[in-house]
Structure P
Amino acid sequence: MSQHLTTSDMAALLESDETISEYLSQVLADGDSEEFLRAIGYVAKAQGMAQIAKDSGRGRESL
């Protein structure tokens, strides 16, 4: 039997605020700070860095 692996984009799965909130809650519950930083990156990609910068009042470079 052969295995076939596919790639997925976590950011594509984060379509709503509820999904993002649940995802971040689960990652925080695991207690892995490196995974949390990756999760923040996925959320930023899902929402768009420009939008996050605008919402936070910061420049993209400072994020």
Structure Q
Amino acid sequence: MSLVTVVLTIAVVGILLWLINRFIPMQGQIKSILNAVVVIALVLWLLKIFGMFQYLSQFRVGHA
């Protein structure tokens, strides 16, 4: 995937999120949750695209 495609995807997601926040009336708490979910999904997508998601899956929490 080219860098231009990644930048355009981030821009489109940002514009769509701005439009939703601006023109769809909803409670502030719901907007915050929606924004957090979109940002987390976008960061995970970027990690997967750049191949860094594999490194995160190697970390273990607790006794195994």
Structure R
Amino acid sequence: MTGDQDEPCIEPALFMRQHIANAGLVIVPMTGHTVNIEEPALFNAIAGEFLTAVENGRWGTWEA
């Protein structure tokens, strides 16, 4: 998860998404490096959804 205003981290985040099996990527609009501080409710919701998906065996099952 990265903010769209966190320019130094966008390219590495895209690289990791492309090269790590089952990786996901969330780019939060109008947010910088500290997504958890700048948008705490959104960060918690996304992190919670991710953890629930992993816990229920639903993470990494999507195929294009």
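A few remarks follow.
- Which entry (P, Q, R) yields the derived value 1.08 for Rg/Rh (Cα atoms, Kirkwood Rh): P
- Answer label among P, Q, R for the case where helix-only ellipticity at 222 nm (-39500 (n - 2.57) for each DSSP H run of 4 or more, over all residues; to 500), calculated from the coordinates, equals -24000: Q
Readers should treat all values here as calculations from the given coordinates under stated rules, not as data from a laboratory. All figures in this text were calculated on a predicted structure; none of them were measured in a lab.
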